[in-house]
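Scrolling down, you'll hit the structures one after another.
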Structure P
Amino acid sequence: MPITFAFVGPGRVGASLARRWALAGMECLGAVGRDAARTEDALAFVGAGRPLSPFELGESAAVVLLTVGDSALPGVVEDLVAARAVRPCSLWLHTSGLFGADVLAPVAAAGARVAALHPLVPIPDREQGCKALSGEAALVEGPAAARHLLRTLCRRAGLHPVEVTGPIDRAAYHAACALAANGTTGLLGLAARTMERALGVDADRASSLVAGLARAACQRVGLEGAANALSGPVLRGDTEAVRVHLDAIARTGGAVGEDAYRAVMRLVLSLARQRGLAADAAEEVERLLSAPLGGVHG
């Protein structure tokens, strides 16, 4: 018998996971959503299922996936429990990185097993998200009785489960995810705009160039750790290069770009110190980075 599932929140994450599960042989019963047209569209992408009421959600789904926004999740849980949507012995899980399984305590009190499954991959849209899930990691949290099913759900989605037995600082974990994914995206956006203006190439070409650099850097970090993967002028203590960079970024990226460069290079300086950058060179770089905006030019 295939594993039956339904999902709540027919957005990017819900539709991506649901399609992966459906393609892997799981049976999608349907979805619960506030907007009928959006729900129908998500189910068309999944290729199975129908719009469900909260009560129908609990009638036959062995797995219920909650993919609503972080801030909305506690309220949605309360509403579904009040609507008698919970079937005893079913597994309810959410994909929020900010919350653990304990946010589903009202569901557990109604007799279901509860868990959290957070894919560590950016999902900008459902088409790309469905492809991007393959081979990536997912943080899973749940009781021992649900671990086997959680691992199965990860495998069916193409994900590798990351299981942590100790307590998780969810706020710090979520911040780390935001820095790695959203922070990298924002930084690469600035780098691409700067590259575009520097070379006079189009935006797509500039984005491709900086993405290639970022991929190589990410691969080295994964293999060697951030400090050992570091390269560039800050590691060498090349203050003149840093000065030139600040001037160029101020010209091409404005105050926001200059501020971003300073903040990122302070992080780079910390890694350079770990790698053995001499104290006097590190202090000179720090002085440049700490000067008022526009204070090192001219």
Structure Q
Amino acid sequence: MKILAFDIGGTEIKFCLCDESFNLTEKKSIPTNAHEGGKRIIERVIEIIKTFDSIDRIGISTAGQVDSSKGEIIYATDSIPGYTGTKIKEAIEAETGIPTAVENDVNSAAIGEAIFGAAKGFSSFICLTYGTGIGGAIYLDGELFTGNSFSSGEFGHMVTHAGGKSCTCGGNGCYEAYASASALVSTVNETLGVSMNGREIFDNFKNPEIRRIIDEWIDEIVIGLKSLVYIFNPSLIVAGGGIMNEIYITNEINARLQKELMASFRKVKVVKALMGNDANKLGAAYLASKL
């Protein structure tokens, strides 16, 4: 079986071929040009598909809340204008005739980690990605739990600070306003009057002020994870996002989380995602293989 897998994000559309053994080849990417809107993005995806021969299935991982049964976007922020309501599966299948699976990006990543990566061998776990915001996915008894409207796992918008900072969702005090990678970057830059990205921040880890801010940020991560552990009682939490490649972060999260939990909840471990940028595409390809 020959699968063409896509990962549609706000910045890039990544794609590659996948064989029956889930080996990924011909990895490429193009700018999303999100400002052109959701309709144009799907037109570009179709244009890419038509450059390949003999494709059996198409797997799509995408930003936004996704009704995976219909393959359409339930809701997306203005980072991709006009994306809400886009019928991705319908449009692609009508134009190409190729069976297509569509899933939310973090859900796709969770499947990728469950089948091939950090959660392999675990039937239940939760997954969070720390980036511009905080995305989440819930994996229970070998399957994704998507909730009543395919939108579960929005961990970034649980409230950890009542009446706190404003959030892109329109609320206040959301987890991602304090614990996302962008929250760390903003705090460092605003506090120290500098202009650093995440990599530069950790390159200057020995700076006492930067170290203090990082440690306070890790405490914010733990605040949210503590609540999730008490709700789901998982044995494993998979933490994704480039910033989680910093070993100090996951080591500290585990140490501090254990101190915060009641003894009966301490059989939980936080591990970094292993599949990196391939997790989404692998998850989408796996779903497509089951069509």
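Looking just at volume of the Cα convex hull per residue in Å³, which of the labels P, Q belongs to the structure with the highest value? Sorting by volume of the Cα convex hull per residue in Å³ in descending order puts P first.
Each of P, Q could give distance in nm of label points 7 Å out along Cα→Cβ at positions 190 and 206, but the derived value 1.5 comes from P.
Computed over structures P, Q, mean count of other Cβ atoms within 10 Å over residues 46-53 reaches its largest value in P. Looking across P, Q, the calculation of helix-only ellipticity at 222 nm (-39500 (n - 2.57) for each DSSP H run of 4 or more, over all residues; to 500) that yields -11000 traces back to Q.
Once FRET efficiency 1/(1 + (r/R0)^6) of positions 158 and 174 (r between Cβ atoms, R0 = 25 Å, to 0.05) is calculated for every structure in P, Q, which label goes with the largest value?
On the way: P: 0.65; Q: 1.00.
The structure with the largest value is Q.
When distance in nm of label points 7 Å out along Cα→Cβ at positions 94 and 166 is computed across structures P, Q, the figure 2.5 traces back to P.
For the structures shown (P, Q), relative contact order in percent (Cα under 8 Å, 6 or more apart) is largest in Q.
Comparing distance in nm of label points 7 Å out along Cα→Cβ at positions 14 and 254 across structures P, Q, the highest value is found for P. Look at Kirkwood radius over Cα pairs in Å, for residues 118-197 alone for each of P, Q: the largest one is in P.
Read-outs throughout are calculated quantities, based only on the coordinates presented, and are distinct from any laboratory measurement. Keep in mind that this is a model prediction, so the values were computed, not measured. Cβ atoms are built from the backbone, for glycine too; each structure is taken alone.
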